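These notes open a run of structures that come right after.
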Structure I
C-alpha cells in the first residue's frame, strides 16, 4: 500500500529508463475510488493558463501506466 502523501516528489521513470519528471500533483477519480493521473506540474499552474487542456495532456501521466512504486515510480508505455 502507498499513501498519496508519499507520492509527492517521487521521480517518474519509464521502463526504458527515461526520466519523465516528478509527481507534483495527483488527479483522483472519486467515482472509481482511484488515482487517475499523476501531474508533473502543480494543477494551479495548469488552470491559470488559457491552454489548460493542452498543458494537462502534456504534463499528466495516467496512473494505469504504473508498474512499480518504490523510491521512484516506474511506468510502462502509454496505452
Structure II
C-alpha cells in the first residue's frame, strides 16, 4: 500500500505530503528547517509552519526537499 501511495503522490504532483509511521515521520517538499533538536522539529512549508514535538528525534535521511525523522511523536501542529 505504501508503494501505491508514494507513486500516486509522485504522479499527482502534490504540494507536500506528510507520512506518519510508528516511530518515523516522513515529510516531502518542505522549504526550510527552522528548528531541529531531539524533542522538537519545526519545518517551514509553502503555506504553513509544521511543528513536530516528541522525544528521541533523529534525522535518518535528509535530502533537498525531503526529510525522514525517527523518534516518538507526541504532537503535530500546523501554524499559518
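Structure above, values below:
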| quantity | calculated |
| --- | --- |
| Origin of the value 15.5, where mean count of other Cβ atoms within 10 Å over residues 26-33 was derived from one of I, II | II |
| Which of I, II yields 29 [relative contact order in percent (Cα under 8 Å, 6 or more apart), calculated] | I |
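Where a number appears in this text, it was derived from the coordinates with a stated rule and is not lab data. These numbers come from a predicted model, not from an experiment. Cβ atoms are built from the backbone, for glycine too; each structure is taken alone.
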